[in-house]
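Only the coordinates and a few stated rules stand behind these numbers; no lab work does. This structure is a prediction, so every number in the text was calculated from the model and none was measured. Cβ atoms are built from the backbone, for glycine too; each structure is taken alone.
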Structure P
Amino acid sequence: MVSVEEGLEIVISEASDTNELVLAVSKINPDVVLLNDSHPMAAKEALTKLMTTQSKIRIVIVNDDNNWLHIFNKEDLLLTKLEDLLTAIKAD
C-alpha cells in the first residue's frame, strides 16, 4: 500500500532475528519501521530492543485481520483507507 505514495523510500529488511533487525535499522536510520503483527520481529522482545536502541524511531504494527495499526509511543488507529496508513507513517 505504501509503495503508491510518492516521496516515501521503502527499504525491506531481510533480518532473521532481533539483533539483525536492530543492526539493519541502525544502518538505514529510518523514520518508521512497519511490521505485520504476525511477523516474528513484531514480538515484544524485538520491539523493546528497537525502542531502547533507537529512541526516536516510530514503529507501526499492522494487523491484517482487523485493520488496526498499533503505533508505539503514539496511539492505536483503525485503518479504514490508505490515507490512514500514510498519515500514521508521516506523523511527527
Structure Q
Amino acid sequence: MNGRSKSALQQRLSLLEAKLAPMTNPVMYHYGWLSPLPKDFVGERHVVTVKESPTSLPHFKWCEFEERPGPAPEVEHDPSFVVYLNK
C-alpha cells in the first residue's frame, strides 16, 4: 500500500470511528402539557418549564410547561428537543 492510499484509509477510518463513537452529550427530549395564557391575551409571551420528572427511558423527561407574559429571559442555548401538548 502506498503512502497516499494509506493516508486516505486512515482518514476514512477516523471518520467512521467518530460517527460510531458514543455521544458525549445526547439530546434530551422534554415533553408534556402546556398551560397556555388566556386566548384573549395580547402581547409577547414565552414558555417556562415548571416541573420535570424522569421517565423510564434514558434522555426523556416528562414536563409541565406554562406560558407566561413578556419576553423570555436570556438563557444559554439548550439543545433539547421539546414537545408541548395542549390540554
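Some points to look at:
- Answer label among P, Q for the case where Cα extents along the principal axes in Å, calculated from the coordinates, equals 33, 27, 23: P
- Entry that produces 0.20 once FRET efficiency 1/(1 + (r/R0)^6) of positions 27 and 43 (r between Cβ atoms, R0 = 25 Å, to 0.05) is calculated, selected from P, Q: Q
- For helix-only ellipticity at 222 nm (-39500 (n - 2.57) for each DSSP H run of 4 or more, over all residues; to 500) computed as -7000, the structure of P, Q it came from: Q
- Calculated for structures P, Q, relative contact order in percent (Cα under 8 Å, 6 or more apart) is largest in Q.
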